[in-house]
Structure 1
Amino acid sequence: MKALVFAAGLGTRLRPLTDNKPKALVEVGGVPMLERVINKLIDSGITELAVNVHHFPDQIIDFLANRHFPINILVSDERHLLLDTGGGLLAAATMLGTDEPILIHNADILTDFDIAEIKEEHARSGAAASLLVSERQTSRYLLFDNDNRMCGWTNDKTGEILPSSLITTNLTRKAFGGVHIAGPELLSDLANYAKDKEPAFPIMPYYIDACQRLKIKGFTPSTPYMWHDIGKPESLSAAELALKSKQTN
């Protein structure tokens, strides 16, 4: 399986840390997040991956060149236009190929769940896509049926439900965790979806649209795991504390 690491974000919520470097190179426990994610993917058996770049792209390109990771790493260069998550996946897929699944991992997600488990579950389920989800508290949730198939989305703050005709009575709310697998069927569908879109578009509205015709499944690890989004100063501090606690136990 191949992989894509989303590392192009502006990191505006982490300023001033990201005033002079990309969010993907912000360190947790003295190690840049991009390095942590890449090593985790390598340990899980990923054979080739792409990293998208936009904010301080040369810093990431130099970092990749100097670390000498033991797999082929491609750079999906978005320095002239930040493509967001949907456009970013589509651009990277043209480099990686669309004949096998691509595992996507946000560079700002610190987690220790077993990547092999989501890969195995994705293959077993026959899903077009598999999304890491949990019951953590947030304002926006994905909605799943009893078979853990995605049916829609809701925003608790506004009350919005998509699709608007969706009956949510027997659906379960779960939060997306920034790790997912897109299979060939979904990558082909994504390319068709994007034909009448601007080059830059987010992935979540696509998933909301695609779940009406494709099997998009939620995945929850079978054992407890650590999960932190380091995108804000307070969550970065929480990640540091959690990592220190794990290392001392």
Structure 2
Amino acid sequence: MTETLRAKASELLRLHQAPEILQVVNVWDAITAKVMADVPGTTALATASHSIAASLGYEDGENIPVDEMIAFVGRIAAATDLPVSADLESGYGNPGETTRKAIAAGIVGANIEDQMRPLADAVNQMSAVVHAASTEGIEFVLNARTDAFLKGKDRDPGEVLADAIARGKAFLDVGATTVFVPGLLDEPTVTALVEGIGWNKVSVINIPGSLPPAKLQELGVARISYGPWTQRVALTALADTAAALLAGGQLPEDTRPLN
């Protein structure tokens, strides 16, 4: 384990614990990592598993062979001096070993999904990640994800909220840094999650219609990510540009060069 990697891990942890909200604009390959690293205000990067899968022709959901995913996120980590957190889905059947491989590839944090497994099984997943990182001697940032809202659309909203809080607290108890609760969350829901899980312990995804970053910081959220939406924005721009070119237009003069 190099001192550089340890330093990156410590910095990523500091960013999650800082009073200022951390925004990570998700990337999916080496060039998007380089572009994002050059954007003023970028302090860390995070991969999006859905975006990586799409770029490689796979369906999302651990259909990429784990070693191929690790190699890919390793290229992203090697493309920047910033700390990189990887979306490792639910750990590819062995969260501890997958975490060790990710650390060896230069990754210093990860999202791990509970996929609404029985709570004891989900806690074991998160515990395995924390233990693996500890044995590697690194302050690894585990952004433990609960799919309570994503998979609870047909359940009573109060039960879903209570489930998310209970799972989040259990994940923190075994060493998770933050609890990632994806979904389109309104202000009362975010407030309740922060009250239940902890100030500066909740991580959210911003999608169209989400609360703005300033409001989320005011409510006590630690981290915002954007998941596959950044790739969708890029692909929308590509399609719009192609349509304009095929209709007789020209490339924009302010098009940025590749690094």
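Rule-based calculations on the coordinates, nothing more; no lab input. The structure displayed is predicted, hence computed values, not measured ones. Cβ atoms are built from the backbone, for glycine too; each structure is taken alone.
State the single structure among 1, 2 that was used to calculate mean projected area of the Cα convex hull in nm², for residues 100-219 alone, giving 8.1.
Structure 1 accounts for this read-out.
Quick one: P(r) over Cα pairs in 10 Å bins from 0, in percent, for residues 188-235 alone came out at 26, 51, 19, 4 when computed from one of 1, 2, so which one is it?
2
Out of 1, 2, which structure matches -10000 when helix-only ellipticity at 222 nm (-39500 (n - 2.57) for each DSSP H run of 4 or more, over all residues; to 500) is calculated?
1
Work out which structure the value 2.0 belongs to, where distance in nm of label points 7 Å out along Cα→Cβ at positions 44 and 108 was derived from one of 1, 2.
The read-out was computed on structure 1.
With mean count of other Cβ atoms within 10 Å over residues 84-91 coming out at 22.5, pick the structure among 1, 2 it was computed from.
Value 22.5 for mean count of other Cβ atoms within 10 Å over residues 84-91 corresponds to 1 out of 1, 2.
Out of 1, 2, which structure matches 20 when relative contact order in percent (Cα under 8 Å, 6 or more apart) is calculated? The partial results should precede the final answer.
Working: 1: 24; 2: 20.
Derived from the structure labelled 2.
Given a value of 12 for percent of Cα pairs over 34 Å apart, calculated from one of 1, 2, which structure does it belong to? Before the final figure, lay out each step's value.
On the way: 1: 12; 2: 15.
Structure of origin is 1.
Using mean count of other Cβ atoms within 10 Å over residues 164-171 for the comparison, can you identify which of 1, 2 gives the largest number?
Top value of mean count of other Cβ atoms within 10 Å over residues 164-171, among 1, 2, belongs to structure 2.
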